[in-house]
Structure P
Amino acid sequence: MSEKKDEKKVQKMKYKRLGGTGLKVSELCLGTMTFSTDGKGGWGLPAANESESIAMLDRFVELGGNFIDTADVYGTSEDLIGKWLAKRSESNPKFRDSLVLATKGRNPMGLGPNDLGLSRKHILKAVESSLKRLQTSYIDLYQVHRWDADTPLEETMSTLNDLVRCGKVRYIGCSNFTARQIQKSLDLCKAKHWEPFVCLQPQYSLMCRATEWDLMDTCTEEGLGCIPWSPLAGGWLSGAFKRGMKEPPKESRVQWAEAIGWKATDWTTQAEERTWKIIDELFKISEEIKASVAQVALRWLMQQPGVTCPIVGAKSLKHLEDNLGAYKIQLTDDHMKRLKDISEMPRPYPYGIGR
């Protein structure tokens, strides 16, 4: 009896509508770029092994999470999720329908000229391949990973529309688009009476606030949900970094970024005074409210206007448990202002005009 009572006391995640749709998603989305069957994540990123990955998927669902994000280029992530779904569905046939499963396509999946991009040929092949790896008959949210200047927009959007109409995809979204690219896509769909994008997956964190310059306005005005990736800036805001460090920890996301030249989160580009000021403030607030640095950074993003749910990832169950604790805390207006002020970025022309 006591165990059952304790289970009822567990605070679970709340749910939010994804943009202007009626689809309900958990206030945190589980990112699986570091989940694998072989310890190798997307783009060579160090990843959790199969048993650890499955443990994190189970724990996420146990805490009320229903929104899981992956991509065809995330190593063996889709294969692992497919195995997990099949296993859990053996004892619970409704398990798959209880989840909102998102994946992405656009990046190279082979060496041929048609093994990438947003052409009708590649999209249809990518969707069929993802369905097979995920062991499911439909994808809840299919997102184009980035813009494709080599393919007519009409070809891309009509293909995505067909996938929704035939039932293989429920909703469509985009990632890493500019505001102009989003608006152009939405206007075309409106004119053609095609299914439009319902959400954007952008980079957004205390260290990357350029997303606020026009992307968030576009999402708000057009009714798109926002599911930010890299909310901890590739590990910079995880609590593992402090002022005075001379190099990134070994086997960290930042060391990986440095090795491949990923300037968005590498050491050479990001180890600057603005970064250390943000981290200093996060540590101060974390001490004030007795929460981890990662939880404070995530909570700041969760409380931003227009944000549906940040995508959190981890390489271990311990790290995931800490990150997920963000849904249990709340930041005051003073905390939000302090973090906003310390993380402001200089706005290039024309974004700074008239502000």
Structure Q
Amino acid sequence: MTEKMKMAVYWSASCGGCDVSILDTESKVLDLVALADIVYWPVAMDFKFDEFEALDSQSVDIGLFNGAVRTSEQLEQAKIFREKCKVLVAYGSCACLGGIPGLANLANRSEIFDVAYQTTASTDNPDQLRPSTNSKVDGHDLDLPQFFDDVKSLDQVVAVDVYLPGCPPPNERILDLIDVAAEYAKAGSLPATGTVLASDKALCDTCPRNETRTGGRLKEIRRPHEFEADPGICFLDQGLICLGIGTRGGCEHTCINANMPCRGCFGPTPSMLDPGAEMMSAIGSIAGEANENDVQAHVMKKAVKSVRDPVGTFYRYSLPKAFLPRAVKDSPEGSSA
């Protein structure tokens, strides 16, 4: 490949941190610029969707799609990215797993609109107006995206070639992606479809605190804001839930080094089927006392009940990829992606 690659970037249902992370590579971003011309990055440059849509199929070498899929507009963008890009990268936890936006699957669209436009104390909406896909404004027809009942990860709507997890991806893994792009530019070779640019081993394998784990039982589960954790001792031994036991390594221990337990943004290790359920099982297996009698069983129940927000704790980033990806409720007709 003698010409520079063409690259596209899109911000879907996410916070915007993934776009910023590209720039956080500092001078290394120049390596990316040397390899590729940006042909579409609407949050950063004045690109129009019509221009991107008009490009030939498979004419863009690599596409970085960050964010989950929440609306019909985002679904359309995902499908166009798949059509135009030879290599589609799920960039960041929201694209890979559904991410924190995926916790909206605990409610349906109607319930979300109730909170956003009606029931909150600060809402002033006497006519109970809600977003509509078709509206008239000053005599002009206005079409808005449909708000789906479900939040989905990128690979639940289109095929994905490479996964780059993280909230957001750390510099070291972004540099891995640049290396992948460089190898593609040089030799036209790519990693196998489905490659995850992270370790296949759990974060605990390389955690600087792993040798301090005593194997003690959890008699009570505490939250990080309730006390200052000892920076030299395993979080589990201090009664803090740390998901490093089943989360891929590769994050460079960013949270651990900041004295915060792992929340699972790099996603499950390859052997895990349902990360949230398996995490709950693992934590439950060390709660209370071994060889439980009635008193010890009470201690276990107390420990388990002390977990606040189990779904937000164990499925913080991965609810849309769970066996049960949403709360089962009546859904508005035609509301799923």
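Of the structures labelled P, Q, one was used to calculate log10 I(q)/I(0) by the Debye sum over Cα atoms at q = 0.15 Å⁻¹, giving -1.43. Name it.
It must be structure P, since only it matches.
For which of P, Q does mean count of other Cβ atoms within 10 Å over residues 30-37, calculated from the coordinates, equal 14.9?
Q
Of structures P, Q, which gives 20 when relative contact order in percent (Cα under 8 Å, 6 or more apart) is computed from the coordinates?
Of the structures listed, the value fits Q.
Which one of P, Q has helix-only ellipticity at 222 nm (-39500 (n - 2.57) for each DSSP H run of 4 or more, over all residues; to 500), as calculated from the coordinates, equal to -12000?
P
Coordinate-derived values only; no laboratory data. Just so you know, these numbers come straight off a predicted model, no measurement behind them. Cβ atoms are built from the backbone, for glycine too; each structure is taken alone.
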